[in-house]
Every structure is written in structure tokens, then in C-alpha cells.
Structure 1
Amino acid sequence: MSYVALATRQFEALTDFYGKTLGFAVLRQWDRPNGRGCMFDLNGLKLEILDAAREKAALVLGPVGDRVHLVIEVADVDAAHRSLAVDAPPPAATSWGARMFSLHDPDGAVVCYLQWAEG
């Protein structure tokens with residue numbers, strides 16, 4: 001997989017969330033009359049945010065719901081949780097050998113921070 005692309009009608013809110021709130025680096029961005037986007041590096045996963053209002057052909061967007069989960073693997077989930085400038089539930093152990101916490105982006109997509117248990 002090269003990257004994940006999410007189209008949104010809340011472009012500024014989504015790019016602020018991934019860039020400013022979660023602190024992910026911008027790889028590239030563009031702003032043209034028929035397209036605007038921004039690509040982030042989510043610890044190795046590339047995430048492209050597309051402004052649905054600027055696409056040449058109108059995009060029909062349904063609710064994101066629980067269909068999309070962005071999983072960010074980290075070495076220390078507690079440190080990742082402390083570093084965020086956003087309310088998120090504390091990390092918890094899973095039944096399948098990890099510790100994690102989740103939050104939602106402004107469009108409702110689930111963003112999970114995950115640390116695999118050793119061994």
C-alpha cells in the first residue's frame with residue numbers, strides 16, 4: 001500500500017487535527033482551483049487529505065463511521081497519549097496482546113494509537 005486518502009468537506013479542521021493537534025509532519029501539500037490536498041506522514045503510513053469541495057467532479061461523501069480505522073503503531077503508547085493536546089481515553093490492554101487508545105478525527109474516522117506487547 002502506498003497511502004490512504006480521505007476526502008472531506010472539513011479540510012481545514014482535518015489538516016489542523018492531523019498536523020497541529022496530533023503533530024504529524026506534512027510531506028507535501030497543494031492548492032489549485034480544481035484540487036486541494038495535504039499529505040502527512042503518520043509514522044510511516046502516508047495519509048492524504050483531499051478537499052472534496054475543490055474536486056473537479058463533485059464527490060458524494062457518506063459518513064465515515066467505523067469503516068475506517070487509522071492505526072498508528074508506537075513504541076510507547078503512554079508517552080504518545082501524554083504528548084497529545086486533545087482529550088482521549090487512557091491506553092488500555094487488549095485481549096490480543098497490545099495496549100491502545102482511540103479517538104476520532106473531525107470527520108469521525110477512528111484514530112488508534114497501538115503498542116504491541118513484548119514477546
Structure 2
Amino acid sequence: MTERVTATEEALELIRTLREVHGDLMFHQSGGCCDGSSPMCYPQGEFRIGDSDILLGEIGSTPFYISKDQYAYWKHTQLIIDAVEGRGGMFSLEGPEGKRFLTRSRIFTEEEKVD
């Protein structure tokens with residue numbers, strides 16, 4: 001089965017760096033507003049997960065959540081989390097590192113599609 005969320009080596013390295021400073025982490029795929037549609041990284045448990053969120057998978061042994069509404073739009077794609085130079089979301093932990101997480105995506109092939 002194809003993973004719904006994966007990460008580049010650059011993103012995994014940034015996750016390792018953040019874990020050394022902040023301990024266990026979690027991600028939530030932002031749906032817009034202040035931080036656009038960036039993947040947001042928080043200390044584990046700092047972002048309240050509710051009934052409207054689903055666990056999409058894990059990257060770097062870190063849970064990755066997305067809202068059900070946003071998942072409905074992206075369910076046919078694999079999210080590929082990358083890390084690039086620049087400023088991160090204002091509430092996301094990577095801001096002081098001079099890097100930001102970025103969501104890339106690709107459409108699942110017919111063979112990969114799952115509901």
C-alpha cells in the first residue's frame with residue numbers, strides 16, 4: 001500500500017533537529033488562513049486534534065494529521081513533505097531554523113488509489 005504522506009531527506013533532517021530541541025513532535029496540515037496551506041509542526045499534544053481530524057500517517061516517526069474536509073480534496077494525492085529555505089508558518093516550530101516545511105503532492109496512480 002502506498003503511503004499517503006512521505007517526507008524528503010531534507011524534511012526528515014529538519015524533523016530530527018526540531019526533535020532534539022522540542023522533544024516529540026506532531027504535524028497538522030494547515031487548511032489556509034494565516035499560514036496558507038503549510039504543514040504545521042508542533043510539540044506533541046500542543047495542537048488539539050479533534051473529531052474533524054484524521055491521522056494521515058507518520059513522517060520521521062512523527063504523526064501527521066489533516067482535517068477531514070481538507071482530506072476530501074486531497075484524498076487522491078500523496079503528500080510529500082519537504083523542507084526549503086525561508087520563513088515557516090508563524091506558529092510552526094521550524095521558523096527560527098531559517099527553513100520551512102512545504103507540502104508537495106502527486107496524484108495516485110489507478111493501482112495506488114485507496115478510500
Structure 3
Amino acid sequence: MKWVVLTAAIIAEVSGSLALKAAVENPWWYIWVAIGYSIAIVLLDRGLRLGLPLGVAYGIWAATGVALTALLAAAIFGEPLTGLMGLGIVFIMGGVLLVELGSHPQKNEQEVT
């Protein structure tokens with residue numbers, strides 16, 4: 001359940017960010033900016049309460065938000081998406097994976113008791 005909540009938090013944050021771009025032309029979108037970011041924070045809090053470690057939850061939330069926002073801004077608003085940006089997204093994904101893998105304690109097969 002904690003991963004579903006984190007996914008919903010990411011979607012809310014990305015929608016708030018995209019609404020921020022839309023609000024440049026139509027200020028009514030600022031209402032959704034506030035709603036999207038508020039929902040994102042509440043859901044991130046819920047994910048933490050369900051047991052997600054802060055470093056993992058925030059890392060995945062922020063990094064995935066950056067990557068999705070860049071991809072969707074290119075698709076929706078025609079913003080540029082360069083090869084260098086794509087490489088950055090790959091590095092973001094790699095970094096998040098390393099944080100997730102590093103968050104689990106390693107088992108020492110030669111434990112001494």
C-alpha cells in the first residue's frame with residue numbers, strides 16, 4: 001500500500017507542476033497548483049507513516065517527479081527534451097535505484113555471535 005500512496009503523491013506533484021506552467025497563461029490554474037502540491041505532501045506523509053524510509057520516499061518522489069515533469073512538459077507544452085536531458089533522466093533513475101538498494105541492510109553471511 002505504501003508504494004501505491006507514493007505513486008499517487010508523485011502524480012499529484014507532477015500535476016501541480018504542470019499546472020504551474022499552465023498558470024502562466026491562465027491564472028486559474030494556480031488553484032490546481034495549490035491542490036496538487038497539498039495532496040502530494042499529504043500523501044508523502046502517509047507513505048512515511050506506512051513505513052517508507054524518508055531517504056527512499058523523498059528520493060523516489062522528487063526524482064520521479066523531475067523526470068516525469070520533463071517528459072510531460074515536452075509532450076504537453078512542446079518544451080525541449082534533448083539527449084543531454086534524457087541522459088540526466090537516466091542518471092536520476094540510476095541514483096534512485098542506488099538509494100533504494102542502499103536502504104536495505106546488507107546481510108553478513110559470516111556473522112559472529
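Any read-out appearing in this document is the output of simple, stated calculations on the displayed coordinates, not a laboratory observation. In this text the structure is predicted, and so the values were computed from the model without any measurement. Cβ atoms are built from the backbone, for glycine too; each structure is taken alone.
Numbers for the structure displayed
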read-out: Which of 1, 2, 3 yields -26500 [helix-only ellipticity at 222 nm (-39500 (n - 2.57) for each DSSP H run of 4 or more, over all residues; to 500), calculated]; value: 3
read-out: Cα Rg over 2.2 N^0.38 Å - highest-scoring structure of 1, 2, 3; value: 3
read-out: When distance in nm of label points 7 Å out along Cα→Cβ at positions 18 and 42 is computed for each of 1, 2, 3, the largest belongs to; value: 3
